Structures are given as structure tokens and as C-alpha cells.
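Next up: the structures, one after another.
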Structure P
Amino acid sequence: MLGRNSYTTAEIAAAHTMVERQLTTFRTVASQAGDTTSVSALEPVFFNTALLALDRLFVHRVRTFTGKDTNALSEVEMLTESLLDNDGVLREIKVIRYDADKSVLGLQIGDRIALTADDFEELSAAFLKDVEQKSE
């Protein structure tokens, strides 16, 4: 697959649908569960994996699309790489000028990645907004 610098409206809409389904499903199950300890243990596993699924939909984006500065696209790239290749601990990627203060989640290099539903909702919204804007 060649690198991509735009995505179709249908691809972006499908991603929005997937994100909404993941959030709704988790929140429905969490509200019905009696054991909040189990829900708390499941939440980061569920949403770290949900982030990997979101990234996969746009995996072939090129650097000129993502950019080198801190933005939601580069943040998702760093989180994904760190989840897959660094045991879930955020590490830098040399080509990205990461600034935690400009990031969506505010994670520092070396922080353990443990996304909550709210984290995923905020990050996925920013990510998909960037994809939409850059695909116009």
C-alpha cells in the first residue's frame, strides 16, 4: 500500500461510527457492572486496544500528512508505537517534536499509557478532526 495524504468521507465516517460504538458499548457495560474494580482494570486495556484499532484505519498516512509537530495525529502515532513496541510506556519518535503541553492527553515521555474512556473520546475526536481537515 502506498502512503496516503487524504481519506474519503466514507472512511472518516466509518471511523467515527467505530469510535462511538466502542465508547457506547464500554459505558453501557460499565454502568451495568456491579464490580467497579473489574471495570477499572478493563478500561485501559479496552481503550488502549481501541486506539490501536483507530490508528489501523489510517495506518498508511505519510509524514507530510501527520506532520512533525505535536498534534493529535502525531500523538496517536507515538502512543501506538509505544503500545506495540515499548510495553505501553510512551517513548519519543525522533522525527516528531513532541511537546506534552501541546498534546491532547498531556502524557510525558516515560509515562505508562492507560487510556480511560474520556481520554479515548477526547483523543479520537481530535485525531478524526485533524484527519478530516487534512483530507479536504
Structure Q
Amino acid sequence: MDDCVFCDIIAGKAESTIVSRNDHCVAMMDTRPVNAGHVLVVPIRHADGLLDLEPNLAQAMFAMAQQVADAVHRSGIRAEGITLLMDDGQAAGQEVFHVHLHVIPRFEDDGFGFKFPPSYGRYPSREELESRAVQIRRALTAGH
């Protein structure tokens, strides 16, 4: 992929701090961390976003994220919890269009998080939840 910083890192053409690497994924330190110990898990094979990612690579990413999270907890880095985060698409905040999973050490009052209720200002009714579930179920059964 042309002009992909993660592809360049994987190919050894760009600088990075690698934490772990296997046949499917690379874990590297995030250069703009939310908290100390923030790691990115990136598939070696390029995929722009979640829908482009082969299921076996998604599984490999999650497995590596679990290993990294465990290591962060045991490392002495402050981590009272871990947030796994994947921004998929520009509207979701994705900045590098090579799918990646953030493994973010968290602690009380670290200043990172999501505000709820959602931006539309209220929680949905049970009927609204059921209606959305019907839409999603239909799409699931329709397949690709």
C-alpha cells in the first residue's frame, strides 16, 4: 500500500518501537499515547478498516492485544484497567487507514473516556432498541 505509515513500519522503512511481532501482527508503542504504555496492534497484511480485515487476522489481533494487556499489567506501568479501542472510519476518529487496535492502560481520573448519554441527549426506549435490533438482525441474515 502506498503512503501507509504502518506498512512502512512493518517493512522496516519507518522508525518504530516494536513490542512484539508474529506472523500475523505487530505490536508497537503509540507515538501519541493516551497514557504511558499505550500500544497499537496492527495486522501485517494491509486492511483499510474493520470490514476489509480477514476474520483470522481480527482473531490474531485480539489475541495479541490480550497478551499485550497482560504484559502491561505485569510490567509495573500504571494500569488499573485496559481499554481496547478501534476507530473504524474517519467519522469514528480513524486517522491512519490501516486497521489497528489500541491497547490503552487506564487508571482512575486519567482524563480519557466517553461521555454518556450519547450526543442525541437521551437513552433510547426499549422499543427503539428492539427496532434497531431488528434492522441489524435482518442485515446479518441477509449476509454480504
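With distance in nm of label points 7 Å out along Cα→Cβ at positions 56 and 72 computed per structure, which member of P, Q shows the largest figure?
Comparing P, Q, the top value of distance in nm of label points 7 Å out along Cα→Cβ at positions 56 and 72 belongs to Q.
Out of P, Q, which one gives 35 for relative contact order in percent (Cα under 8 Å, 6 or more apart) as computed from the coordinates?
Details: P: 35; Q: 22.
Computed on structure P.
With helix-only ellipticity at 222 nm (-39500 (n - 2.57) for each DSSP H run of 4 or more, over all residues; to 500) derived from the coordinates and found to be -10000, which of P, Q does the value describe?
Numbers: P: -20500; Q: -10000.
It traces back to Q.
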For volume of the Cα convex hull per residue in Å³, structure among P, Q ranking highest is Q
The value 1.7 for distance in nm of label points 7 Å out along Cα→Cβ at positions 16 and 32, derived from one of P, Q, belongs to structure Q
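Identify which of structures P, Q gives the largest calculated value of mean count of other Cβ atoms within 10 Å over residues 40-47. Write down the numbers at each step before the final one.
Values: P: 16.2; Q: 21.1.
Of structures P, Q, the maximum of mean count of other Cβ atoms within 10 Å over residues 40-47 occurs in Q.
A short reminder: the numbers here are calculations on the coordinates, not readings from a lab. Bear in mind the structure is a predicted one, so any value in this text is a computation, not a measurement. Cβ atoms are built from the backbone, for glycine too; each structure is taken alone.
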